[in-house]
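Next come the structures, one after another.
Nothing in this text is a laboratory measurement; each read-out follows from the coordinates by a stated rule. In this text, all values refer to a predicted model and were calculated from it rather than measured experimentally. Cβ atoms are built from the backbone, for glycine too; each structure is taken alone.
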Structure I
Amino acid sequence: MRRSEFLRAVEAEFGARSASLMSDLVLGSIGSRTASEALAAGVPPREIWLALCAETEVPLERRHGAGRLEPRGR
């Protein structure tokens with residue numbers, strides 16, 4: 001998962017709450033950091049996404065492949 005995919009996934013899943021979750025919610029499974037702090041520290045976006053999903057109880061079916069754009073047609 002790329003950083004851009006992560007950011008799209010967070011926005012799609014959490015909408016208006018995404019900014020506050022990124023900066024306020026401390027995720028114990030990634031070193032007791034917020035998602036924003038973890039990104040800045042170089043934690044892989046996929047790891048942060050899964051930690052955020054687990055903490056906020058996002059259903060498993062909405063966690064896989066989130067944030068990916070559809071392939072471009074040729």
Structure II
Amino acid sequence: MQLSEFRLAVAEEFGTARGKALVREMNLGAVGGLTAEEALAAGWSASQVWSALCRENDVPLERWHGRGRPDPR
């Protein structure tokens with residue numbers, strides 16, 4: 001997952017405003033208690049951070065994969 005795909009996935013799943021707030025403010029246990037923003041800056045992969053964000057927000061597993069990817073043409 002690319003960073004741009006991560007950002008799109010967050011917006012698709014949580015909405016733009018709420019997604020931005022979650023990325024900045026929610027501490028995620030799966031990435032050492034960092035926020036998503038901090039984890040990305042610390043070198044965690046976008047896919048690891050996306051999985052952590054999904055887990056912490058009880059996103060159904062079937063929506064974890066494929067989010068943020070452009071529609072195939």
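Thinking of I, II, which structure, once distance in nm of label points 7 Å out along Cα→Cβ at positions 40 and 64 is computed, gives back 2.0?
II
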Out of I, II, which one gives 1.07 for Cα Rg over 2.2 N^0.38 Å as computed from the coordinates? I
